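Listed after this line are the structures, all set down as structure tokens.
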Structure P
Amino acid sequence: MSERIVGKLSPTRMQALIAGHVGASCPGLKVGPGPGLDAAILEMSGGRVMAVAEDPIFPAPGLPLEIMGWFTVHIGASDVAVTGVRPQFISYTLLLPTASPVAEAETIVAAISETARDLGISIVGGHTGWYDAVAVPLVGGVTVWGFAGPGEWISPGGARPGDALLMTKGPAIEATALLGILYRARLQGQMPPALLERACARNRQITVVPDAMSAFAAGGVHAMHDATEGGVLGGLWEMAAASGLAVQADLDQVPVPDDVAALAGALDFDPWQAISEGTLLAAVSPESVPVVLATWQAEGIPGWEIGRFLPGPARVTVTRHGRAADQPEPKEDPFWRLFFAGLG
């Protein structure tokens, strides 16, 4: 029986997949494709750089199309923001089923435009079409890019030995929001109503644009990464792989929010392994930790110091419930099993 794959491959398998398959060489490529590398960095004339990233955007049943438009911008922009470069431009491909009315496209397009305007991002191109091969409205790809001067950017692989590991918001932000909406009817008998509503409302936390841009402006940040597929544990592995360093993280330092814990318990998944778009992981010089945490606090963004980066080789050691253990490379994100089961 052939292997069934859902979501991203592990860092090791992804590296093997793309090895030797990156097209023509590019002398100006400062950061190219690889595990944990959210955006490419291209050197321009005069030492200026362009940061560019691309993502697909899938709809979630029960989620308004306006929110899908909001996700399109914030998820794409987040991958550029973690480089410290301000997202400036977007192009996207909107694909719709042939039975989808033009009004649905109008709703998504308007939401993307409004969200981009709020972030100061210009929409400069893309593609929109209706096709029989498409079952639901989706964004086949959103490309976001921006420019910065020499030294005004960082790489997700830029962590240094001795850096502190900081985290925002907590685990399973995206999984909690989307699964809460998808399973709302079932969960009404398993979670207190207030917690369920709080879980569903986390859909507006699925962004690290404010987290990343405010941290970079505060100074002393050497690397940032959005904990997407594989959640916080997957994000730690991707940062370790990208930097070639060891990561020690004490997850007991972070209180799992009540709504996240309740939903994860009801649906039986580990919140630390579930997709958490909206959770920023950052490698920060120890002397800069207080100012970065204070900056997040002023922005209303919860943040914690949870560990350290140490000399390599790349590995992840995690403390949970008072016990430290080496963390294996991430496997399939439990979110996908629940997501596709909920569609049935």
Structure Q
Amino acid sequence: MKSTATVLLLLILMPLTMARRVAGIPQAQDKHLTNIRRITNVAGAQNAEAYFSFNNKKLIFQSTRPPYKCDQIFTMNLDGTDVRLVSTGLGRTTCSFFLPGDKDIIYASTHEGGADCPPQPDMSHGYMWAVYKDYDVFMAKSDGTNVRNLTRSPGYDAEATVSPDGKHIIWTSQRNGDIDIYTMNLDGSNIKRLTSEIGYDGGAFYSWDNKQIVYRAYHPTDPKDVERYQSLLAQGLIEGKTLEIMIMNADGSGKRQLTHNGKVNFAPFFPPDDKKIIFSSNVNDPSGRSFHLCLMNADGSGLEQVTFDGNFNSFPMFSRDGTKLVFASDGYGSQPGEINIFLADWKS
């Protein structure tokens, strides 16, 4: 799931002790990935959702690292140097992205609702992630200055990304009660709702030709499941047991479900030719604890596993020339629960 809350959820699902290789990074089974390098190295930090700038020279990502107690937004070079805080340092943040020209960024933050980190969800009734009502989508200069609120609506507003043509922001909002996907212009105008099914829709990305949108969804149909979903949502919670990958046209028409495995599938992204979709899933682990990058055709066929090391691999994004893949993984960390950003060369 594209929200940081999902990272926390998945950390809870992981075993406390993890089998990991700490020396060298040869991964013979990963036929698509070569020259894999770890580009974050803060011990114990949780780094996630690293996305390329439009010029492919920078990454923007979220990280929980000292002195911050919950996620803040940072930028860095592709080799991991020049790490800079670009969010306010207040509240909790998630889901950042560069805008065309790389002079501006967007991210979601709770800082207008309070300077402290919002509380973690109560896991006593199962594995949940929080949809904090104080999240809004903010725009700022790429150095973090000139912060302004783009959404200002009641309830959760987060999970924002930008179309490859640089014309639209797509994000997830609770402004009409349910959790749905919306688009808007870069200045926050011309808001359009694209999904309206009961349930959660989010984590959306455009195809490179700007004609399609891939996203994750949970659409309960059994009355008891609908009641439970709506009851939890009223408490600001979503239960993370099942998510399927969906695709639709850029105007919201032509919705179709691509995965049908009843597992947790999230963080989908297109390679530049738009013929396939890469995403994170626990589909190949009977215990449901191990998440790996998977690749499938854009119609949902031809599923293959891409990563094999570690217990958590997610948030993939291709560079705009298709030669590199950035992703987050718990592999090769110095401590259990540590998540790092990796950059790899991509072989089709």
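19.5, 61 is what came out when Rg and Dmax of the Cα atoms in Å was calculated for one structure; which of P, Q is it?
Working through the options, I get structure P.
By the measure distance in nm of label points 7 Å out along Cα→Cβ at positions 132 and 164, tell me the structure among P, Q with the highest figure.
P
Can you spot which of P, Q the value -2000 was calculated from, given it is helix-only ellipticity at 222 nm (-39500 (n - 2.57) for each DSSP H run of 4 or more, over all residues; to 500)?
It was calculated from structure Q.
A value of 26, 20, 12 was derived for semi-axes √(5λ) of the Cα gyration tensor in Å, for residues 116-251 alone; which structure in P, Q was it taken from?
The value was obtained from structure Q.
Taking 22 as the value of relative contact order in percent (Cα under 8 Å, 6 or more apart) derived from one of the structures shown (P, Q), identify that structure.
P
On distance in nm of label points 7 Å out along Cα→Cβ at positions 140 and 324, which of the structures labelled P, Q is highest?
By distance in nm of label points 7 Å out along Cα→Cβ at positions 140 and 324, the leading structure of P, Q is P.
Read the figures in this text as sums done on the coordinates, not as results from a lab. Please read all numbers here as calculations on a predicted model, not as lab measurements. Cβ atoms are built from the backbone, for glycine too; each structure is taken alone.
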